[in-house]
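So, here's a batch of structures to check.
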Structure P
Amino acid sequence: MEVKINRFLEDFSEDKKPLGFYLLGSMVVLIFSIIGQIPMFFFIPNEISTYSEGLDVFSSLDKNLLLFLLLLPSVFSFLGLWFVVKQIHYRSLISIITSRKNIDFKRFRFAFILWSIISISIFIIEILINPTDYEWNFNFSKFLVLLFISFIMIPAQSIVEELIFRGYLMQGFSFFFKNRILPLLITSIIFGLLHILNPEIQKIGYGLLIYYVGTGIFFGIVTLMDEGVELSSGFHVSNNLVASLLVTADWTAFETYSIFKFIGNPHFSKEVLLYVFIIYPSIIFFLSKKYKWSTWKIKLFS
């Protein structure tokens, strides 16, 4: 008897749209994102010609305002994605979220709490080992504003990235390639390369792309095995939220009024390899036991 597996990919592919529709959909989402960037230009005194020059201009802006402006395009991207799914593919938004009848918020909450505990614990260990690399950066009034912006905008930014990469694009590539491993790898590589202009890449080097691509693969495996993006979204939101509130640096994409500030020498850390080759596989193993994942070969490679 044939067992139907991974409905998350199969169900969406029932619309039988060729890859061109997904490329068109991606362009529509990009256009919405560009529209979301328009408010930023009202706060920029000079024309921006390059990304690095833009950062110099942004340095004159309040960090909370800058964070809001940087995250605002994600809200527009979500509106664009909703339009694409409804008007181009004629499907419900939940079809790119989960194969379950309803969104499992318990999964999202569990992943959020788990990753928050892990990332905060690792940071505590790091600051105990290298205390001179960090300084106290807490400003109560500015942190309250940061807290408000972060809890509203960062979930929107993180979740929309999961819906695009682990939802919409992975489903589209799966229908085109007729398998699962290529969509997993392609979306993870694209996800990683989109971070190539981040200032931390310029400071630390392209080796940091191992982390971004590895994170994309981690999110992708969790999505394929669990048949939905609830877990990966929880991890993603927690990762960005903790980074925004806990520690910042002068050379990161999110320079915020966080509690601590990194003042050490930026360099490629072995911690990157720890995440990709130790922590991520361990979490996948733990989740597989908790949620009783099975048929690994079929769900990932068939």
Structure Q
Amino acid sequence: MDHERTLLISQTAELACAMEMLAPKPGNVSPGSPFKYLNEMTFVASAAAIAEAFADPGLSVGELVTRAVRRTKQLTDRNTNLGIILLLAPLVSAANDVSALKRPGSVKDGVDPRDLRESVSRVLAGLDDGDASAVYSAIKSASPEGLDRSEKYDVTDFDAQGSGAPPILEAMRFAASWDSIASEYATGYEITFGLTAPKLVALWEEGHTLRGSVVQTFLCLLSAVPDTLIARKQGRRASWAVAALAERALERGGCFTAEGRCAVRRLRRMLEDPDNLMNPGTTADLLAAGLFVFLESEQERTPVPDILARWDFKGRKDNG
């Protein structure tokens, strides 16, 4: 595997994390909207930790997760990105595998999303006991909020090294009904490839700003996939109520119309909580995964500087 391509893929992961944080999404940390113990610089450091951890092409998924969690803990004192790490590790591994098949000296940096999805399926099917132990250990080390005891496959049932952990896909399938990150492992990233990335592509092709497209895609995710972090903290009714309000904002145009933006502000007020109990954190994690796939695929057609130039500026197709 070409080291330069691996570095580019790790940088794409960092960009996906940065874009997810920088977009002013209701209920999440963004510039000017910190939490009590978290601000945008915490997430900038976390994105840098991910990029550093993912820059080695020889690591397994479990090793990528372990390294990223360890590096994040060296830079922050909070769990800011466990869900993103769990989602991005198989995607980065798959992108490395696809890129390794490219001709040396190829001028294109990205990968076709169909190839990436097929590669992700192979990566997930190849997860072994070492990956399972590493993932369980990383989850336990990160101590995510809202993680209740489970009657089966509970991380507290394993030692610090994750010894005795069951196959990771088996555990993820068990948790899929109440955890969207587990559901992605169980379904071969159905949300990422079936909803998030296609929505970003559609908005991009319509000519919207990238920042607006990220927020609009977040609203689509929040309405279609009730946030499982909110559900764990506040119950499923709360997550459904948030999803319904996000749907109403979309019906009014979301962030692309004055009426929609008014509805988004109402949603933001609903999610404001000094203890962050209504933080749609799982939705943000899913968004980061979709951004990674979008950025990887768009680099097949558009140089990264041109992609970044669209953050605040509309494309020629946009009329709104």
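One of P, Q was used to compute FRET efficiency 1/(1 + (r/R0)^6) of positions 170 and 226 (r between Cβ atoms, R0 = 25 Å, to 0.05), and the answer was 0.55. Which one was it?
Numbers: P: 1.00; Q: 0.55.
Here the read-out was taken from Q.
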Read-out mean count of other Cβ atoms within 10 Å over residues 74-81, computed value 20.9, structure in P, Q: P
Value 21.5, calculated as mean count of other Cβ atoms within 10 Å over residues 178-185, assigned to which of P, Q: Q
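Any read-out appearing in this document is the output of simple, stated calculations on the displayed coordinates, not a laboratory observation. Treat the numbers as computed from the prediction; the structure is a model and nothing was measured. Cβ atoms are built from the backbone, for glycine too; each structure is taken alone.
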